[in-house]
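Please treat every number below as a calculation from the coordinates, not as lab data. This structure is a prediction, so every number in the text was calculated from the model and none was measured.
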Structure P
Amino acid sequence: MRLYALCDQDLLDKRGLSLEDFISIAKEKNAEIIQYRNKNADITFIKQQLIKIRKMYDGFLIVNDAYELIEFCDGVHVGQEDLRAIDEDIFVAVKIIREVIKKDKILGISTHNEKEILEANKMDLNYIGLGAYRNTDTKSDVTTVLGEKLDSLASQSKHYVAAIGGVRESDKFAHVTYHVIGSGLL
C-alpha cells in the first residue's frame with residue numbers, strides 16, 4: 001500500500017491538532033504524498049501553510065484547488081465541482097489548469113463513477129482520485145459510496161488511481177496505486 005495523506009485544515013482545527021502534528025504522523029507512516037486542503041481560508045493563509053509543510057516534509061506536496069499557488073508545491077488536485085467553477089466544460093478546465101501548472105507538475109482530479117473515469121482517460125492528468133469508498137469525516141456531502149465496486153472501476157482508468165473517501169490503511173485493492181487517508185491517520 002502506498003499512502004497519500006490528506007491534510008484537511010478544518011478537521012485539524014476541529015480536533016485541536018497542529019499542522020506539525022499531522023506532518024509528524026504522515027512522516028511516521030511513510031506518506032509519499034501530502035495533499036493540503038482548506039476550503040475556508042484565504043489564499044494567503046493557504047500559501048503560508050504550504051510553505052510550512054514544505055519546510056517539514058520532503059515528499060510530494062499537492063494543494064487542493066488553489067492551482068495559482070503551484071510554485072509552492074508539486075501539484076494540484078481538483079474536484080468535479082471545482083473544475084466546473086473554472087469552466088463548465090471540464091475538459092477546458094483541465095486544459096486551463098495544465099497551462100498554469102505546466103507539464104512538470106502533478107495534476108489529479110476527483111472521480112466518482114465510470115463516466116467520470118472515462119472522461120478523465122481523455123485528459124492530461126497524472127492520477128485520479130476515485131471514491132468515496134466509504135463515508136468519511138472530511139466531507140459531509142458524499143452522495144455515492146462505491147464500496148466494493150471501487151476496485152473494478154479503478155481498473156478502467158489509464159491513470160494512476162488514488163482511492164478516496166473513508167479509506168483505511170488495511171483496505172486492499174488490486175487496481176489502486178494510492179490509499180488517500182485523512183482522518184484515519186489521526
Structure Q
Amino acid sequence: MVIFIIGIILFLGCHSVRIFSEPWRTRMIHQLGEKKWKGLHTLISLFGFILLIIGYEQARQNTIIIWQPPVFLTHLAVLLNLFTFILFASSVPNNNVIRLKLKHPMILGVKVWALAHLLANGSLIDLILFGSFLIWAVLDFRSARNRPSPSEVIHVASFKATLITIFSGVTVWLAFLLGLHQWLIGVSPLATIR
C-alpha cells in the first residue's frame with residue numbers, strides 16, 4: 001500500500017502544481033527552461049505512474065471490500081466510460097465542437113472515468129485510487145477555468161473533426177469493453193454484467 005500511495009502522491013502531485021502554485025511553476029520554468037521543466041515533470045510523473053501501477057496491483061490482492069455495488073451501477077459505469085473515451089478523444093483536434101464548447105474535455109473525461117469506476121468498484125484500494133483522481137479532476141477543472149486563457153488561434157468548429165472525435169472515442173471504448181481492459185487491467189468490465 002505504501003508504494004501505491006507514494007505513486008499517487010508523485011503522479012497527481014506533479015499534475016497539481018498549476019492548481020496550487022502557478023507562480024512557483026512559472027518561476028521554475030524561467031529558472032530551468034521550458035524543456036528541462038517538462039523533462040523533469042515527465043520523469044517524476046512517469047516514476048509516480050509506475051509506482052502507482054505496481055502498488056495498486058500489490059494492494060488489490062488483499063484489499064478490504066467496503067461495499068458490493070449492485071449490477072445496475074456496473075451498467076451505468078460502462079455507459080459513463082463511453083462518454084469518458086469521447087471526452088478523451090475530443091482533447092485533440094482543437095476544432096471539434098466538443099473541445100470548443102467544453103474547453104477542457106480531458107479533465108472532464110478524468111472526472112467521468114473516476115466517478116464511473118467509483119460506482120462499479122467497492123474496495124478500499126479502488127476508493128483511494130478513483131477518489132483521488134476524482135478530487136484532483138474537480139480541483140484541476142476549477143483551476144483551469146480560472147486561469148487566463150493564452151492568446152491562441154481561434155478555431156472554427158468542424159463537423160468532420162467532431163465526427164472523427166466521436167468515432168475514435170466509441171472505437172477505443174469498444175476495444176476496452178471487448179478485451180483491452182481485461183488484457184491491461186486483468187478485469188473484464190463485462191464480467192459482472194452477464
Structure R
Amino acid sequence: MPRKTDARARAIATAERLFRIQGYTATGLTQILEESGAPKGSFYFHFPRGKAQLAEEAIDNYIAQRIAVLRTISSDTAGDALKFVHQIFATFAAEMVASNFEYGCLMQNLANELPALDAELTQRVARGFADSTEVIAEHFRGCGFAAARASSSAAALAAALEGARTIARLERSPAVFEALADVTAPRGTAPDSAE
C-alpha cells in the first residue's frame with residue numbers, strides 16, 4: 001500500500017499522465033483520486049484550490065522534466081547542432097513508442113483547451129513552451145548560430161516536435177520523427193558569420 005506521505009506526488013504524477021493521454025477537460029478529479037490512490041481529504045490539504053492547482057504543479061513538473069531532457073541532450077551533443085536535433089527526434093520518438101503512442105505533450109494538450117478555460121494556466125503553458133524553446137536556442141547559439149537564426153530554428157524545431165507527436169499518436173508509428181531527421185540531414189548547420 002502506498003505511503004500516505006506520497007499522496008501529493010502521486011496525485012501530480014497521475015494528473016500529468018492523464019492530461020498527456022486525455023487532456024484537461026476529460027480528466028476528472030474523481031479519476032485522478034482513484035488512479036493515484038490519494039485520499040480526498042489529503043488531496044484538498046495539498047491542493048486547496050483543487051484541480052487548477054494540481055494542474056499548475058503537473059505543468060511545472062512536466063516542464064522541468066522536459067527542460068532537463070533537453071539540457072542533457074544539449075550537453076551530450078555540445079557544439080553539434082545536427083546531432084542535437086537528431087537526438088531530440090530519437091528521444092521523443094522513443095518516448096512515444098514506450099508509451100504505446102498514448103502520451104501526447106502535456107503542454108500541447110492543455111494549450112488546445114485552456115485559453116477558453118483558465119488564463120493563468122494558459123500563461124503557465126506558454127512560459128513552458130518559451131522556456132524549453134530557449135534551451136534549444138541556447139544550444140544553437142553554442143554551435144555558432146547568430147541569435148536570430150538560433151531563435152527561429154528553435155521555434156521551428158519546437159513546432160515540428162509538437163506536430164510530430166500528434167501525427168505519431170494518430171499513426172501509432174515513430175515514422176514521422178524519422179522523416180524529420182531525414183529532412184534535416186542534408187540541411188547546412190554550419191555556424192553563421194558574425195552578426
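P, Q, R: which one has Kirkwood radius over Cα pairs in Å, as calculated, at 18.3?
Comparing all candidates, it corresponds to Q.
For percent of Cα pairs over 20 Å apart, for residues 46-101 alone, which of P, Q, R scores largest?
Q
With Rg and Dmax of the Cα atoms in Å, for residues 38-77 alone derived from the coordinates and found to be 9.2, 26, which of P, Q, R does the value describe?
Among P, Q, R, the structure yielding 9.2, 26 for Rg and Dmax of the Cα atoms in Å, for residues 38-77 alone is P.
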